[in-house]
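These are the structures in question, set out in turn.
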Structure 1
Amino acid sequence: MNHLESTFAGKNNFWRYIVMIAAVLIVSNTIGAFPLLIELVIKSFSNPEVFSLLSANPNDYSVLGLEPNTLLIMLVFPFIAGLAAFILLVKPLNNRTLKITINGTRKIRWNKFFISALVWLLLSAVYLFMYLKLDPANFALNNKSASLIILSIISLLLIPFQAVFEEVLFRGYLMQGFAAILRNRWFPLIMTSVLFGLMHAFNPEVKEFGFLTMMPQYILFGLIFGVITILDDGIEAAMGAHTANNIFLCIMVTNKSSALQTPALYEQQNIYPWTEFAALILIGIVFVIILKLIFKWKGFSLLFSEVEVEKVVNQIP
């Protein structure tokens, strides 16, 4: 085992994690917000009410009048800035590196990333196909223009940064941090899943459908990604699935309450959160079973095992 055990070769004072999280959030919400801020200032010259309109509804960027693909680039930029800040700070703060955070070794297992992404993509495609067949009236063809090709290119190039940032922060850094404190696997799994859900508390879906309705879905995503992280001893599979999920949604289906408003192929008219929660449970179980067979993971008892400090096999340079 490497991913969680390698944490003990670094610096794990509680204040270091607080500083890291604060720094990453500050950078992503300041430097990362520059493109949108500049656009907001420019638009305010022609329409002074832009500031008040956006303040009244912070998730409604339509007041800026931006082309949707351009807006997507601006919305992803904070995640790129946050990831860059993390990479720069993890060595001086925790005496670790990005690769150590990913799997406790000095080599990223890209095959895990792409296999996991492919499996999640196939499951998502099957789910959407079935949904279209069962409830065709709930979907409207939203985009069949050349902008869909541009959207696909932008999504493939930039969405991985957003997904990787979240996985590095939660299933990588924070999971390692909780493991260093409590020396088990189940508590880091639960805590990072809850925190992952809370991070999405200000998403427009939460405002639309309610906190208690949407949190179970976000937390379940965190649990699925957390389980495969522990079983696979690294976050590459979680990064792949997370990336595939977000790219698929950006390109294939959008809705009026989506956090990322994109000119996707389809627009879903009505959202049924609890139906989608039930579907996510089924997809998650199938996904984990398929990866378990492909990667030949051992039993699920590993989820409840202790982190053995004496088995730190990779010392941080």
Structure 2
Amino acid sequence: MKSIRAGVIGVGHLGQHHARLYASLPGAQLIGVTDQSVERAQTVADRHGVPVFQTVDELLRNIDVVSVAVPTSGHYAVAKACLLAGKHVLVEKPLAVTPAEAQELVQLATQKGCCLQVGHSERFNPIMTLMRPHIGRPVFIECHRLSSFSERGTDVDVVLDLMIHDLDLVLSLNPGPVEEVRAAGVAVLSSSIDIANARIQFKSGCVANLTSSRVSTTKMRRLRLFQRDSYVAIDFQARHGMISRRSVKAGEKPTVEVEQLQGGDEEPLKLQLASFLHAASTGTRPIVSGEDGAAAVEVAQQVIQAIEAFAARHEEGIRGH
């Protein structure tokens, strides 16, 4: 089978791993990389014995698929250039900064017949794959995603930087249309929101409560789901899952049975890129499609607007005293 020629635009914190994996995945051939920092691009290129391309256009002329791993504020413009060139694109999360940009990329991919996948890698975490069959129709979902502060990612607020992962996970459970969003957030170390909490009510009755912080002293990536017949807890960091089920035996009082599951040590990013290469080469819908990415950006925008409304009310309340 002919190798798919792959390139990476932006080889910083995440992009360097895209390059490493394209260079090692069967069926793929890393052709080259490009980055605003020529020095950084050269370091990564030398590691894999490939050239550095001076411009995005030059790289695109030599490849079939591309990963876009530039800072979030550049996702839309770079992904648009790649799609216009007729290339299959994997964009790191979030797909874009605004819903309008995200929708435009989705429509462009459709027009060009290109695969557009979004890098919501938590969907490929082995523990999520193991736990998904045990998730039915949750009535309440709780997510905590906490990390320590890093300048990387601060070109956008914590909603688009971290909470977007959990928004995508929640939406992937098919809770239906959003009815109401309430949220609060504060800026701590950057000029935008660093800690945020959102309560999302869906028309189905399901409620999701999400907390994200990028100024925490501890790291946490957890998802808890309450269902009518069970409680499911997922720790993405430890790749550990727990299911508590109500057990009823004739003549006895109901009890709770607990099952523990442990995910394997496969690299989520590797599984994600393998799935992208498969979708690009077969023309099948990606596991995390452009539409999925756009849906997460849409709800993220609703959360950001709810935070702004909360801040305005809070300010008004202070002035009123």
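Each reported figure results from applying straightforward, stated rules to the coordinates on display, with no laboratory input. The model shown is predicted, which means the values in this text are computed figures rather than measured ones. Cβ atoms are built from the backbone, for glycine too; each structure is taken alone.
Given a value of 2, 11, 19, 19, 16, 15, 12, 5, 0 for P(r) over Cα pairs in 5 Å bins from 0, in percent, for residues 72-167 alone, point me to the structure among 1, 2 it was derived from. Computed on structure 2. Structures compared: 1, 2; top value of mean count of other Cβ atoms within 10 Å over residues 16-23, i.e. the largest, recorded for 2. Looking at structures 1, 2, which one was relative contact order in percent (Cα under 8 Å, 6 or more apart) calculated from, given that it came out as 18? The value was obtained from structure 2. Comparing mean count of other Cβ atoms within 10 Å over residues 176-183 across structures 1, 2, the highest figure comes from 1.
If helix-only ellipticity at 222 nm (-39500 (n - 2.57) for each DSSP H run of 4 or more, over all residues; to 500) comes out at -21500 when worked out from the coordinates, which of 1, 2 was used?
It must be structure 1, since only it matches.
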